[in-house]
Structure I
Amino acid sequence: MVGKRDMEPTAPRTGPRHVAIIMDGNGRWAQKRGRPRLFGHHAGARRVREIVSSCPEFGVKYLTIFAFSTENWKRTQTEVAGLMSLFRRYIMKEMQAFVKENVRVRFIGDRPRLDAKLRGLMDEAEEMTVGCTGTNLTIALNYGGRDEVTRATKRLARDVAEGRLHPDDVDEETLPRYLDTCVLPDPDLVIRTSGEARISNFLLWQSAYAEYEFIDTLWPDFTPDIFDGLLRGYGTRDRRFGAVSA
């Protein structure tokens, strides 16, 4: 558990309620140290625990992390296999700790392509933490924003075809009910580490009015203090949602 800082309060009351993070830079972090890319992924997984543990202190109720995208299957077979093994070990290792810390765990993404053992562990983690009322941790695994919207649209179209939904009743409030994130609020702040300035197909619908921070820090070096600084910066922004300031 991250220790409390004994200086000034760490997060303003105007800080974001829901933060989403594109955890980029694990491979480069490892390569800079002359190690294989998977070494960086393991370091990045350890960093996740520290950031999740810091959320209550910073007033972050929802944290969504991008663990594996629908495009990441294009990586080498060795790296993909290593990541899948890491996900299985991570879930088995961390779930008891998350229950103890009152962390509710959810997964979003297209599950059928994942192996049966991993899917079973994901289901078990969600069931184990369903009664937790603290931080809501959502892990995007085999997730892509376009894929999510496509799957949601198919479900919506099926409901229309079967008479459960009238076409005239479909508006911009309808589709979110079919998204993987239907029980979550939209993110207020999206952070991407490693110096890349793109959103990489992450939470496309949900982030329409999110604030963004693109930082050079590689994910394994992303500390709670860096997190705190970004949250403070968010508190100074004027979010108008298309309106004009008074």
Structure II
Amino acid sequence: MGAPANPIVVIPSRLAATRLPSKPLADIHGEPMIVHVWRRAIEADIGPVLVACGDQPIARAIEAVGGTAILTLADHPTGSDRIFEAIQRVDAQQRHDAIINIQGDLPTIEPAAIRRAFAPLVEDGVDIATIATEIKDETERHDPNVVKAVIALKPGATIGRALYFTRLTAPGGPGPHYHHIGLYAYRRAALARFVGLPQAPLEKRERLEQLRALEDGMRIDVALVDTVPLGVDTPADLARARELLAPQRAR
């Protein structure tokens, strides 16, 4: 099987958000946030980029800068379902053998991190790849909003197999903990399998959809990166994103 030869990047996006309504269209130095995410994906240069959106204003924002957007059903329960609908519609011939799913609220994501998420798929047995970074801030270890990836890592390795994901501090004992970053690379067949599965008990309990894949026996490998991108969920996050992206206002 080996590394996929023809990946595509798909960014799921919708306007509905309780803490920051219409956040994909939030202005960051003259451009909607979703456009900033799209630009980072283009800069990663690993394949064509598609925005899968549940709302026409998002599609218009992407098309205004020359990007490609496709309208999907508005009521998908997860971003994975949204990107699957989009890829089935734009690539019924299945020319793209891998799909990289980037959340639409990560305007500061580094292109290198997007490329890094694709790296574990060089191994034949890997169904899904993702990324994480070592936790340095002690408060993050105990924060239930920080998802921890429990990874089987050999000494000196920077890619390992995911054994579990949890909001608790895990594993026990001395050693590093890893902050999971919700960016995924799926083999085409793995994405189709995943969205066809029912919600799993541990997924419901932890509120983490990747546990559905692990419960079904799918293999997820995790590549380590240096930093956590800022996820924009609140007005304070948006203000911080504007600060971080200020040097790029002349793009």
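We did not get these values from a lab; they are worked out from the coordinates using the rules stated. Here the structure is a predicted model, which means the values were calculated and not measured. Cβ atoms are built from the backbone, for glycine too; each structure is taken alone.
Here are some notes:
- In this comparison of I, II, the computed figure 20.8 for mean count of other Cβ atoms within 10 Å over residues 141-148 is attributed to I.
- With helix-only ellipticity at 222 nm (-39500 (n - 2.57) for each DSSP H run of 4 or more, over all residues; to 500) derived as -12500, matching label from I, II: I
- Structure (I, II) behind the derived value 23 of relative contact order in percent (Cα under 8 Å, 6 or more apart): II
- Origin of the derived value 3.5 (distance in nm of label points 7 Å out along Cα→Cβ at positions 165 and 213; candidates I, II): I
- For Rg/Rh (Cα atoms, Kirkwood Rh) computed as 0.94, the structure of I, II it came from: II
- Each of the structures I, II was assessed by distance in nm of label points 7 Å out along Cα→Cβ at positions 45 and 205; the largest value belongs to II.
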